[in-house]
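What follows draws every value from the coordinates through simple rules; no lab data is involved. Source: prediction; values computed, not measured. Cβ atoms are built from the backbone, for glycine too; each structure is taken alone.
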Structure I
Amino acid sequence: MTEPTSYHAELDWIEGGQPFSIRYADVYFSRDAGLDETRHVFLQHNQVAQRFGSLPAESRFCIGETGFGTGLNFLAAWQLWDQIAPKSAHLHFVSTEKYPLTPTDMRRALSIWPELAEWTDQLLAQYSGLAPGWQHFGLAGGRVTLTLLIGDVFDTLPQLDASVDAWFLDGFAPAKNPDMWQPALYQQMARLSAPNATVATFTCVGEVRRGLQAAGFSMRKVKGFGRKREMLSGELGGQVTPGWQPPWFARPKPPQRTERHALVIGGGLAGCSTAHALARRGWRVTLLERHSELAQEASGNPQGILYAKLSPHHPPLSRFIQSSYQYSLRTLRRELPEGEHNWRACGVLQLAKNAKEAERQSQLAAQDYAADFLHTVNASQASELAGVKINTSGLFFPSAGWVNPPALCRQLAHHALIDIQPLASADRLQREDGNWHIIDQTDDTLVSAPVVIICCAHESARFQQSGHLPLKAIRGQITHLPATADSLNLKTVLCADGYISPAKQDQHHLGASFRFDRLDNQPSAEENLSNLDLLAALSPQLNDSFAPYREQADELQARAALRCTAPDYLPLVGPIADPDPFNQCYAILAKDASQQPDSAAPWHQDLYINAAHGSRGLISCPLSGELVAAWITGEPLPLPRDLAEAVHPNRFLLRRLIRGEQTGSQKGTHGLSPD
């Protein structure tokens, strides 16, 4: 038996090498023919084959599941999808799991089904380092998406935003796991169901049948599998009326688009991630970049760091970073070959610079993260990992490391459906005849399309439609240090107030400065010196090794660029509303913030933003691209609803309206202090 962390499944292995849950004293699948049972119960009685086969081109289908377990149901559905569904269609599979299997246990459990190896191998390639929360997987070249909700079903499903076509009501038997089989679960299923959604489950317990019926499902007993005489299947009897939801965070009503074509403005990490997410879904994307090449601004550093500073108290920023970090790692493994020119999973050591930081790290480590996600190390262990002398304890993220952002941008944009247009500077946006038109400074139309996503950092606010957004530029400079005999021993990234990377082509990258008083991109000797000052907290050995460079600060190579941030340090990702009608529509909130107006938000039709990632773009941009794609296509959101709202552009309009600080379309809000 493995030694799992407390949130992982605790398994024993019984006859035939089958996994057995110690917690629930139950098997994960039929001892006789688990795959055949999956096909009988969940695929046949949700009429999945017929429904997959009759899907129109470029459509989507969503399956919801309770109890991911070994992933057997998912893999069987995916196999059938590949065999029957149109090649241009998209399957989204959303599953909950309180106690996920470790990667080792998952591999062992699925080895029983060699006929699924083609699909199992793709899943296992991304199934590692799981932590509680939303886990997002892009599979089959974008044709299949898995969103795995790790945690208690009564915490995760209420935060899900999805429209489910078929439910796999699975999990350990009601007698073994009575806490899950509750009316509140069936009500959440009804809330999340699309019209005519179906449901199937292996059990025929009367209490389950009555609970589903009370939630609005028409249920019937049908023949069970093997020795099980009966099971339940059914469909939603009518549309469930949801309770009040904030309309300013609701999905814009989907327009009747004549084509799936989007314009992405900006060729940095945010723009390339967004273009990639849409292209993987079969969208044609025109990517506009004002420079001659991609990643020429803040995304152009030679080595960016996968730095995930988390909080043990799990505020929105920390939870967003955690989900984004894990999706970024999956994206790198899937899209970019590891190597000296692209990226290295060399590990990241986050060092405790003081007692307060050491306590924060201790609290994080006590939360039972898997060791392949993070674990604490003392100074001696840190020194061994780093290859240089370290004087403090820290957190080690073994799967993290450094990335060459331009290489990642180029790879993400290297897709048959992405047309890169360099030297294309967008000056204005104009909506006419169901299309957005990109106008340059000479009043010429560069290109037109139904959908636009603005991804140009702090300059995203230069357009009239987005001018109200509180985007702020912050200068940052990194210093390039020629390697020394000592520094070549550095094996991991070191982080504290700053960071230093292992040598890439005999050069380290050290940084980074944060300046609000300069908005140019000319390197300065002053910032080289301040970067060198960061070394003392990272490694005294490296500090001594690089000391001679202090006399050459004005000669050291460096790179300066402007980051973009928002007042609350979260990015802006989602649809954009028109501020003047917004203020009029929800004016009552300025008098009484507890009111619940139900008027639809005045959206700028098919206009979205993905910006303000600060110094975290390597981590936050790939998942934010997925979030934008989900908003546009109507897919399940890849984040909990509260986090999707935490990064929603309308949060600032709402806050200012409630405070009585209404902002019109011509009045910027750049100067807001952090909330």
Structure II
Amino acid sequence: MLGLMICLVAFAHSPRAEAEIYIVADGNGLGRLFDGIGGMSAGATSKLLVNYPDTQRREILDYLFKPNFGASLQILKVEIGGDGQSTDGTESSHMHSPEDENYRRGYEWWLMVEAKKRNPAIKIYALPWAFPGWLNKEGQRNPYTYANVTAGYVIKWIQGAQTHYGISVDYVGIWNEKVYDRNYVITLRRELDCAGLHHVLVVAPDAPLINDWKICPDILKDPELAKAVNIVGCHYPGTLTTTAAIETGKRLWASEDYSTFNDLSGGGCWARILNQNYVNGNITATIAWNLIASYYDTLPYTREGLMTAETPWSGHYVVESPIWMTAHTTQFTETGWSYLCHGYGSGHLAGGGSYVSLTSPDRNQLTIVLETMSHDHSQCIRPPLPEYNVTKQDVIMQLKGNFANISSLQVWRSTLRFGNASSEFFQNRGEIKVVDGQVKLKLDVDEVVTLTSVTTGNKGSHPDPPPDTEFPLPYKEDFENYVEDMEPYNFAQQTGVFEVHADGNHGNVMRQMVLQIPIYWCSAEKLNLAITMIGSETWSDIAIIVDARLPSNTSAAEGYFLAARVNQGGCWVYQSRGVFMFVDPVREMFAVYGSIDKTVFLAEGSTGAMASHGWNTLSLSLKSTWANGSVNGRMLFNVTVPEETSNGFVGLGTTSWGYADFDNIYIDNPGSHL
């Protein structure tokens, strides 16, 4: 149902007038506090951003975070890595084991620092997707069993952000899209307070279902739960809330939203929900999944970021339409401003679309954002959007109360044009005079217009980035140019965690670090193996060489594998086809499959002499419909590849949870000197 309006509604209709009049006034009080617009780095969606060339990386970060430049985001939500697949890859935990604490892993620390450099006022929101396996109890896959231990694990991440990076976390969630646990929510709030983290607000439940506000009736009847939950966060609310949600009096957030391909229609989706989340649902913060599409293009949910940066080797990136749809609000507001009441600055437009008005705490500044996104050009990936119509329309914004004396407003306009005409994004149309308290506008379909007293708006720009290029071959990696604990560039870990570690005479190596199945978010980890991928989804004829080793301790994996034409990743990596060469160096055996789950058998046999816990060299070469592989220079097989195995990534990993090292990776076209 529509969110209940918190102020009396009034429209000034004139049946003879050509334009509809909309009152913008504060005489009846103000609406809810504005909490901001944000983007989410989670599910390994920022994986490729960190190794962009310095120049382009700085430019991308400017478009995302720099005030009065691009999206000027007000909230950054990041994943608390848990060693498990969380959509497009695995994000590393700060604690692989109870004895381990490490705040150098992953890229979220770096991203938070860079966001704060550009905008010290940006709010930081953290949320786990998966949890390391040591938090599990007897295979229950439930981090809530030991509520105080799990809360302590999360609190250490929050404290680590402050201690090591000077980052103060503002909000923390429970467990992404899983059913919430009352005891854990209360325990987390209590433990935060005991740790002196009173300022960190708890968001719950980051709901598991679309438009799920089911925690709200529980809050209404449970004072202890109500005290623990500061903000109710819902995913993909479709701009709607419930009576119970409003009655809680809590701040209501679309704590994950958008998740839509970032073409013009994706921009239309984002523009529509940024306004209508408040107009329809009294939702005061909207956070996009994801911040930036910086993951390999054929991984799940391709290009569902506010902008795109998926080829770091080229330096190419694209500033997509959602960046400028965001700017229409963020460049002319601040968190802590207030929406104006429904009917007195916020509501629906008679010809279709919506408008919201926001004012500064002293009411000296006013910003009005109007959108006229048509149904077919603003559908989000979820939930379904009911049919509606939008037409060209003339509107009059009637300023009253504290705003009656405003003499002029700045006008910023975006027009999305579908077809051959070029769209226009975030154009400064200069100043419009306010005559007798009125501003008159003509609105076309698929437009966003901002009227504002704020004069600092700016459409930032950098020089055009370099052109896009394919992943470069030949590719060599010996891991010597990394510091300890880094995740290697370009490798997209899908299950397990692969870090750089020093290894005596061999120099740096890439080591798989997960020793037991995580408390996983999606079912990829059921494979009971760890895999990282690299390269291009278009690779067909390809050859790979890698050195591999199992350490001589009880934490070693059972074996390792090399793969090519891997055609699936993310939560669906368990379905991937390709050519997978599994090697057991202890038993000196190999097996080859056309699927990662070993359901498509191709070959098996003896490898010949191998170092059971020393270095061995594996090679795999695919050309046309044939694949062959060797260990330590001894050819093991030459098999026909299944027809459906046509192209995909290179992969490598371990055949079970446990340590294994990899080094001296070389990838090239088959027949090249390897």
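Say we calculate mean count of other Cβ atoms within 10 Å over residues 250-257 for every structure; which of I, II gives the highest result?
II
For percent of Cα pairs over 18 Å apart, for residues 298-369 alone, which of I, II scores largest?
Biggest value here belongs to II.
Identify which of structures I, II gives the largest calculated value of distance in nm of label points 7 Å out along Cα→Cβ at positions 186 and 202. Let's see the in-between values first.
Details: I: 2.0; II: 0.9.
Structure I comes out on top.
Could you tell me which structure in I, II was used to calculate distance in nm of label points 7 Å out along Cα→Cβ at positions 418 and 618 as 4.8?
That value comes from structure II.
Which structure, out of I, II, was Rg and Dmax of the Cα atoms in Å, for residues 58-161 alone calculated from, if the result is 15.5, 52?
Only one of I, II returns 15.5, 52 for Rg and Dmax of the Cα atoms in Å, for residues 58-161 alone, namely II.
I have 24.9, 75 for Rg and Dmax of the Cα atoms in Å, for residues 138-465 alone, calculated from one of the structures I, II. Which structure is it? The partial results should precede the final answer.
Working: I: 24.9, 75; II: 21.3, 72.
Among I, II, the structure yielding 24.9, 75 for Rg and Dmax of the Cα atoms in Å, for residues 138-465 alone is I.
Matching task: -4500 is the computed value of helix-only ellipticity at 222 nm (-39500 (n - 2.57) for each DSSP H run of 4 or more, over all residues; to 500). Pick the structure from I, II.
II
Have a look at I, II and say which one yields 1.9 for distance in nm of label points 7 Å out along Cα→Cβ at positions 266 and 538, as calculated. Before the final figure, lay out each step's value.
Numbers: I: 2.7; II: 1.9.
So the calculation was done on II.
Given 4.3 as the derived value for distance in nm of label points 7 Å out along Cα→Cβ at positions 106 and 634, which of the supplied structures I, II does it correspond to?
II
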